[in-house]
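Read-outs throughout are calculated quantities, based only on the coordinates presented, and are distinct from any laboratory measurement. Note that the coordinates shown come from a computational prediction; the quantities given were computed from them, not determined experimentally. Cβ atoms are built from the backbone, for glycine too; each structure is taken alone.
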Structure I
Amino acid sequence: MARDDTSWRKYVRAPKTALVSPFRIVSTLNNVTNADALLSTDSKYATLSRADGSANTTSPTITIDFGINVVGFPIFTFAGASSNNPGIRVAFSETKEYLTDRSDFTRSDNGDTITSGTDQHAVPADASVWTDVHGCQASNPNKVCADGLHGFRYMKVWLDALAEDAPLANPSGEVKIQSVQLNYTALRGTPDTFEGWFECEDEELTQYWYDAAYTNDMNIDLFLKDYIDPRNAYTESLDGKQVLFDGAKRDRDPYIGDLAVSGRTLYLTHPKSKVAAKNMLVDLANHQRSDGWIPPASINDYALPLFDYPLWWVLTSYDYVLYTGDKSYLDDVYPNLVKLLDTYYPSNTDNTTNLLFKGDPFGTSGYGDYAFLPRNGSVTYYNALYVYALKAASEIATWAGREDTSDWKGRADTVTTALNANLWDDSAGAYLDSTLGPVRHAQDGNSIAILSGAAPANRSLSALTYLSKHMHQPYGNAFYDAAGDALGTDFSSRVYAFISYFENSARFETNLSATAVDQIKRTYGWMASQDPGVTMWEGIGKDGSYYEEGFTSCAHGWSTGVLPALTNYVLGMKPTGPGFSTFAFKPVVTEGVTWAKGVVPTPGGGIGVDWSGKVFKVSPPKGVKGSVSVPAESKGTVSVGKGVVWENGVSKGLGARFESGYVTVDIDGGKEVTVSVK
């Protein structure tokens, strides 16, 4: 059975040890000897030398490649140096394109500025070790400073010193570097740590699954004052706790909207670290505003005004309990849920349409969303997300042993009716972005409308057809059609893997699996083929560029949706009750994938899945119940073990029923079940 398989381990990307050595030397410049010594930790050393008085000449420089994006604290071991305190400067970048004489991004770029884009160190004459941490070698005034923790693939080291660092550091002399390593601080997902795994016939898809896991793991780290976003994000309530950051090098603050994707990636790979998600959820609930609004993150002292992220708090709370089974969490936050849904969002509802309205007269025109978009009015995305959250909240009430006294389900139905009456564009065959501004259509609203159940089946197919026709790019699907450029430059060519996850899920749900896989391959194939490789970008810009140039995070957890998409749809396993107490197995068989196998972690033990052709094996732990749906003809024959349960359109047992190309049976956990189709 799949649970004992080891073939998947070859796809895992994490460093084997916490101390990571460079992969190769990219280049050297000027007076550098034996640079290859930095590829090992033996007694050999590289030498950088520069004559006194030659400060205006190009510095001796070594450019180093760690082979993959990494995150943590660089450690330099020096065999010695000249007696004049020669300085070294270090720049970091996720890509070679933005590796210059300053880092592509460093913490000082967002405030708490102690460096000008590089980390500095004055090397003593005797052998020494420098761990690049946040701080300065002298204060009042600060001199010879470094930002410390970095996310990067490439490192540039050169002998030099800033003029303002004199006389502590000198731009000339000789430095002997014995080794350069990285103390990798994030969750290091080696094969022995994976509680869930995935493999299928398509090796590209399989590799994307593990690349997503690695990207996400890079962002699971401790919330420490000197190594988070310096824009008033520090809070004692999270200090020293494990969280899921936005990005490894930038936006090191846990944002709740990102958790809608990164949380699922976490639960399906390393659920023992589920506390990283819970810490975020509880902390944001504890900082709820008096009007019910829940902040998106701790940044700006919990005051960054986003309109959609409180709804993502509801949905990520739902996901947390659904995947982990930790219903005790609901005891802590249920009052916050009620206040958010029964006070804040009703106060931002246009009672003439029953739709959420952002802007005047509600005082929310300055609020943003996941992409800080300047859109107001009744926006499809906000309202579809509201429907999604209300339905989730109704289920949460049941899980928490409460009654849905607010009738959240009924309100979801009301908003659904209003959304379809006011925001459907018949001429385009897709949902409008908003009731205000130029006529335009967005990926987010159309995708969430489908997943929330707000879109009827015919409109779902129509909307997805529109997205394919008007948003297709070689590197994914853009988040706006051409008219979206009125909101921002090149919006019609920008791709967010974050929102694309929901479109791909909508395609799988709508039996458009071939188009989902095609979009996955365009999006993730593009990122995999570009520098830095492996890890997944925050956004892709026009012509496949880094959408915010060097500022772009190339290791962003919100872009890892390929992982839950492949587990939920290609492997075919989803939870339907808290902690997989109930589950649904329904694999989507798509072109090029005739088999898939894996383990889905649950609190009671992993669910093993192994399907090939027309034989489907599921091995759930004892104490759970689930449905198994397999592709079949209504007049076909389906067997469980040796017994026929469906034949020629008639149920023969196990509650077998047929719907939309699948025969479904009900099973209990505790034993392996084999379902075969003829």
Structure II
Amino acid sequence: MIKKVKSTIYLSDIKKFESGEHFESYKFLGSRVVNYRGKVGTVFCVWAPNAKSVSVVGNFNNWCGENHKMMRVYGSGFWWLFVEGIGEGELYKYEIIGADGKRVLKADPYAIYSELRPNTASIVKNIPDYEWHDQEWMEKRNTTVPYDKPINIYEVHLASWKMKKDGSIEKAGEFYNYRELAHMLVDYLKEMNYNYIELLPVLEHPLDMSWGYQPTGYFSLTSRYGDIEDFMYFVDFMHQNGIGVIVDWVPAHFCKDEHGLYRFDGTFLYEYENELLRENYTWGTATFDFSKPQVQSFLISSAMFWFDVYHIDGIRVDAVSHIIYMNNNQKNRYGGHENIEGIEFIKKLNCAIFSKYPNVLMIAEESTAFPLVTYPTYDGGLGFNYKWNMGWMNDTLKYMQKHPDERKHHHNLLTFSIMYAFSENFILPFSHDEVVHGKKSLLDKMPGDYNQKFANLRLLYGYMYTHPGKKLLFMGGEFGQFIEWRFYASLDWLLLDYPMHRMLQHYVKTLNRFYLENKALWELDHKMDGFRWIDVHNWQQSIISYLRFSKDPDDFLVVICNFGLASYENYKIGVPRKGMYLEVFNSDKAEFGGNNIVNTEKLKTIDEVWHGYNQCIEFRLPALSCLIFKPVEFFNNQEEKEQYDNNI
């Protein structure tokens, strides 16, 4: 039985698409098996307004389009054809005689499935009638805003997280299937206490080396890891286990392979006609022409498709700066470098997504200081609800790579981020981009000897997880991958045979759990009320201390990060309340690979003015460490304090 789907194209669809307002255009464009006037076959529909002729070709006609020419609809830019007897699984392309007179074979821009690379044909496929089991997750998502909740993201490249056989694409290693990966990753994510997974692009793309960031199929799930039902199962299984799914999406540019979007109908249809606006010379790709309403319909429909069909929970929009600024130093009509049409496209995209899915994540990878990225469009913003904090990431890594003796001269790199931490809704990212192209792995960036490298990395993670902002870590960072990430080879899981790597993994697991369990680390992430410096000025010793608060003012954490090589037996910091404090986290514990300089007893406040407070605590502070204390009892007056002393 053929599920009822749209078999014809209506004038209303054409008008909405042409005006840039059709956000579900995948429902009438592309291919789908239908029962059309009592006959079973496949209907094809494509937008190619400047083509002289368009035919459907495939194995069914020996890739010759003479007998399967499409007809132009209503004199528009759309072409349509019904072919009886063709079913799911049939390979096809469009044979286009372009405006330039050249004959090209193009993959379907709206195909939802394609051949495994290096083959490039589209595959006839209806959206499966999958039986979802994530109703509880989806209902909770619909009623839960993300801002005062913990977001701890594990970023994954599916091909290289783990591989079959000898673990290398170059040596004919095999990919795991989406279903296999679902089970392996869920087990690992739950063990490691992550509550989100972010996938490098699963859009179809021809070149493994691009990691998915040069796509050809904006609706086509990559067939490297299985089929559509397999990925639906992947998302479904994640949801059933309390894990959200974010996918990377690439609307800034596309690759120029002949079967793709480039010069689709013999003209620059999807891309700018002006070469300097069109060409991204750094990446060798073409930039979408965001001024065209049809391109807006195409791209927004693509984003909507992944939410509608696959139940994903968020999109990280790649390379936003290449959308909101013009290529190659070009200027707009007002003399600035902002891409006015690109900015309006981004606003329209976010409005469309949030109008249907108000509590999903729309994340901008935006590397400039463009203002109001995460502000609503009605307040003049771009409309995202999260942005990667690239400034924090760059400054922090620059600081951490310096020898501890030199850090005192660069203290501002550590502290400046708080000046703008609440200007946007930030995610703190240590992503795949920071561990490739000669940048070294996170562990290898750290200075010092073997043990100091691990101590520095534990400290870095402790600082990251106590700093305002949601969290993201690329795979391998959690156990100390020593060499750079290689897209063609599996992570070095064998490192877990070595004690320091195994203890680092245990540390990250413990830190993740501590983060999830403590509201002070995320409930007021985006408000100044959630953070307060204790001592920001101790550059001589490279030590910072601060408070993190939850919505309950009595629920706070005291954080101390020592970025120097000296340890202290009697280090003091001021605290806001009299009482008893307990060390609840210490990166220097022996179980994490540290020297086990810890504070096992409760600390009673000392009546001494320190850091502007009327009381302080004194404790042991290891080198290269992150310590966290929590108040466990408050003294509201002198009588309570004396009573405690007498009981002791």
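Things worth noting here:
- Answer label among I, II for the case where distance in nm of label points 7 Å out along Cα→Cβ at positions 258 and 554, calculated from the coordinates, equals 7.4: II
- If distance in nm of label points 7 Å out along Cα→Cβ at positions 154 and 402 is computed and equals 5.2, the structure in I, II: I
- Of the structures I, II, the one that 27, 57, 16, 0 was derived from, the read-out being P(r) over Cα pairs in 20 Å bins from 0, in percent, for residues 226-545 alone: II
- Parent structure of the calculated result 3.6, given that distance in nm of label points 7 Å out along Cα→Cβ at positions 194 and 378 is the read-out and I, II the choices: II
- For distance in nm of label points 7 Å out along Cα→Cβ at positions 66 and 146, the highest value in the series I, II is held by structure II.
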